[in-house]
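Throughout, read-outs are computed from the coordinates displayed, never taken from laboratory work. Here the structure is a predicted model, which means the values were calculated and not measured. Cβ atoms are built from the backbone, for glycine too; each structure is taken alone.
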Structure P
Amino acid sequence: MDNKASITKKGSAAAALIAAGIGSLFMGILTTGAELNGPLHDLLDLYAPSGPLSGKTTFTILIWLLSWWFLNNRWGNEDYDLDKAYKTFLVLLILGILLTFPPIFTLFA
């Protein structure tokens, strides 16, 4: 088998990982922002029974999809270092998770 034929492009996988991290970070930012900013809290209240959670999840999904689309269009046909993408994903994920916890976002108050 020809080695050139077995080489796979990893840009799409890297785009998916990093987009997931961006979405996680954005959720953390919106959570912190909604707790610290009354007008943002009210703006995110898209569906009254669920409160601002409806806006947080809606806008997070939009950012995740847009970032995935953008990164995949940019890197989809390239070979990308998945180790680097995974490390970037983990950093973004951890930051996003931390920003959703009250002991963390109250530090910014």
Structure Q
Amino acid sequence: MASVKREKYAKEDIRLAKIAKAMEHPARIAILRQIASMNTCCFNDISKELPVADSTVSQHLTELKSAGLIRGNYKPPKIIYSIGFEEWKRAKKLLKEFMKIQIVKSINDL
């Protein structure tokens, strides 16, 4: 039943919600900033900059990878992380379009 209801949403809205969920934690924002500033980096580069356990860093990386915002390429013995450029561009476009929504002023703002 949930899948039937989900189909009623625009594909762009579903994608934007997935992106927003992936970016919901400040640690994930910090990870994205770090990877973007370094072009590529490994787990140790990321984990030493965050005030959370390594297992938590792994969970955050998994969420960002699931949303396509980052990629992980296995180069033994490390995984090298980079920004998922195609999804990053799509996310940027979706967020930009969403922020163009005109909001009706509430009666309290008049």
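Brief remarks on what is shown
- At a computed 47 (relative contact order in percent (Cα under 8 Å, 6 or more apart)), which of P, Q: P
- Here helix-only ellipticity at 222 nm (-39500 (n - 2.57) for each DSSP H run of 4 or more, over all residues; to 500) was derived from just one of the structures P, Q, and that gives -23500; the source is P.
- Computing mean count of other Cβ atoms within 10 Å over residues 13-20 across structures P, Q gives 20.6 for structure P.
- Looking at Kirkwood radius over Cα pairs in Å for structures P, Q, the greatest value goes to Q.
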